[in-house]
Structure P
Amino acid sequence: MGMEPTDLDRRIWEEELAEFLPSRLFDAHVHCFSEAFCLSKPDDDPPEHKMTDACPMPVIGRDELTRIYDMVFPGRTVDRLLFGWVFRRVDFDGHNAFTAAQVAGQAPSAGLMLVHPQFTVDKVASEIDHHGFMGLKPYRWYADDEVGCRITDMLPEPLIELANDRGLIVMMHLGGRLGIAEEQNVRDLLDLATRYPNVRWDLAHMARSSIAWPLERSIERIRDVPSFWYDFSSVTYSDVLTLGFRHLPLDRIMFGTDFPCDLVRGTMVSFGLGWEQLAEDDIARLAPAHCDPRPTYTVYETLRAARRAIGFEGFGKKEIEDIFYGNAYRFIHGSGPDSGP
């Protein structure tokens, strides 16, 4: 199925989301890419995970993202915090230059630099100066242990020190099998936040809590750290968002899409101590006959969860506009509007 809205997508938008979503959005977690910067080959092990299956374009840059936003969020204007897609094998220099070009002259939109743990401080500082990046995007693929990696395996401490000196953002997708429930992750975050207080951490996907129990186990220990912020891209459970809205600082929770990932039609599912994205092919194999078996965009499931959680908490217009715009603006730029217009 293509990425254009189906009648089901349009029904969910019109019945559940159109009146809920503010007129202006700040997407705090979104990827750009060009297949030209993917260095993987068909026989590589492990294989490249290609999100272009969900968004069948060889390139997603500024213009393509604008068309996607217009399609998925009709009538809304969207600013963005943009960074390169995490190809397993990637032309970092080319991809970072491409990312910078997509946000050039587009303030308040901004870009982050995709980094490899072997990059030197001089290289990263030079790229930041040249391209005007607002921060760094490490990822677990580039660590020696892509599952069990610690924060400093993805982003070595000299680069964190650089981020502290420059007051940069770090977009952190936590490693480990338990996400933020991993004891070592919590200890590392608290230690790094103490020693490098000028780094602004986005603990992405609600501190990698696509389901509630990882955040439940750690929220009391991380909630009062002023340099920790949270985007809720790819979170489709309302209990995760209710937990965050109720116990984390509301002015540090931000909307994000994780496009192109969340153009996949499906949702996040929980099982035991695990979680995974259930997509169209998975649902087709289940062949449910007791209901309409068609999924909608994962980002719509995120918005449905946010709408429910916001309703549970009784938030008004100002809180909603801050969650969807003002908080991300201040996270990126340090100050700014209290909300979108």
Structure Q
Amino acid sequence: MEYLTDRQKVILMLVIHDYVRNAVPVGSDHLVRHYHLDFSPATVRNEMAALTDMGYLRQPHTSAGRVPSEEGYRYFVGRLQEDVDLPDSTRQTISHQFYQTRHDIDQWGRLAASVLAHQSKAASLVTAPLSETVRFKHLELIATHGRQVLMVLVLGGGDVHQRVFALGEPVNQEQLSNVANRLTKMLSANDLDGVRRLAGAQPAGLEQDVLGWVIAIMERSSTPGFGAFYSDGLSNVLAEPEFASPEETRRALRVLEERSLLEELMTHTFANHPNGVQVLIGGEGNWEELKPFSVVLSQYGAPGLATGMLGVLGPMRMAYGRTISAVRFLSALLSDMLSETLGDDAMR
């Protein structure tokens, strides 16, 4: 990066702040008048021209003001952006919302997506926590119609799986409940290898059939990947002027609906930078589909037990300070809640 003088840093920061707020190219006269600068419009004009030559600003039209470039946003986030904390009242409100759902991990992802979308005024992305080691927690068997049985399997970390299976012959609910209770007591807290070992010692029959289904689900859950995806705030993105045209609207929809792209983005980001909040601007040259966007991402979870990811996707013209603060706060909050919940499970 080229060296910037203190005055150039101030002008670049003000251009970005103003453009994020108003989505209108910023002129030198406006900067001097609106921010009460101590130097003349001509001086500001010269500095903006220099910042344009260095690649930090660009001029959409010959007679228009300047707007930030990708490099300008990167410089701002990396060197000029000051740490911003969410107001105490906002943090308390969010913490209270999660406190009310503390016993229902399934609700955390939906709530986190809603909170992030509201705080960032952009689109949120949240993955459910995925256990790093799959462990059996609880089993229920429910008679439905004829020989069909609904199996509800709960794994460590709150991962819930439901499957309907057909038995060889009808079995009443009392028998199913007895089998489920025996297997829950026998398999509790065992990993996949432990379940396989215990299953090998069981005689053929209903319990062996159920164990086969349990093992198949645990094997699929052991495959590296991501938990359920939650998203909110698509309307926030589509309301921005950058996505007013039908082509840009379709691009935004494709990005937010293409799970494989989002998974690749998250995997690549945290393989190279496993810790802290990561900011990707314009796809960082790796994803053409993300060129109009910025993405703020963070991991959360209890290392060695279960982890997930959360973040925000919006136009490059986003409020980085508040967005980064919201992502950091939600990541820490979910990590604490998950550690507490999994710790309690391990003690029971």
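Just so it is clear, none of the values below were taken in a lab; they were calculated from the coordinates. These numbers were taken from a predicted model, which means no experiment stands behind them. Cβ atoms are built from the backbone, for glycine too; each structure is taken alone.
Structures P, Q were shown, and mean count of other Cβ atoms within 10 Å over residues 29-36 at 14.5 was computed from Q.
For which of P, Q does helix-only ellipticity at 222 nm (-39500 (n - 2.57) for each DSSP H run of 4 or more, over all residues; to 500), calculated from the coordinates, equal -10500? Label of the originating structure: P. Here Kirkwood radius over Cα pairs in Å was derived from just one of the structures P, Q, and that gives 23.2; the source is Q. Taking distance in nm of label points 7 Å out along Cα→Cβ at positions 245 and 293 for each of P, Q, which is largest? Top value of distance in nm of label points 7 Å out along Cα→Cβ at positions 245 and 293 goes to structure P. If FRET efficiency 1/(1 + (r/R0)^6) of positions 197 and 237 (r between Cβ atoms, R0 = 30 Å, to 0.05) is calculated from each of P, Q, which structure is the one that comes out at 0.05? Derived from Q, not from the others. Ranked by FRET efficiency 1/(1 + (r/R0)^6) of positions 45 and 261 (r between Cβ atoms, R0 = 30 Å, to 0.05), structures P, Q are topped by P, which has the highest value. When mean count of other Cβ atoms within 10 Å over residues 69-76 is calculated for each of structures P, Q, structure Q comes out greatest.
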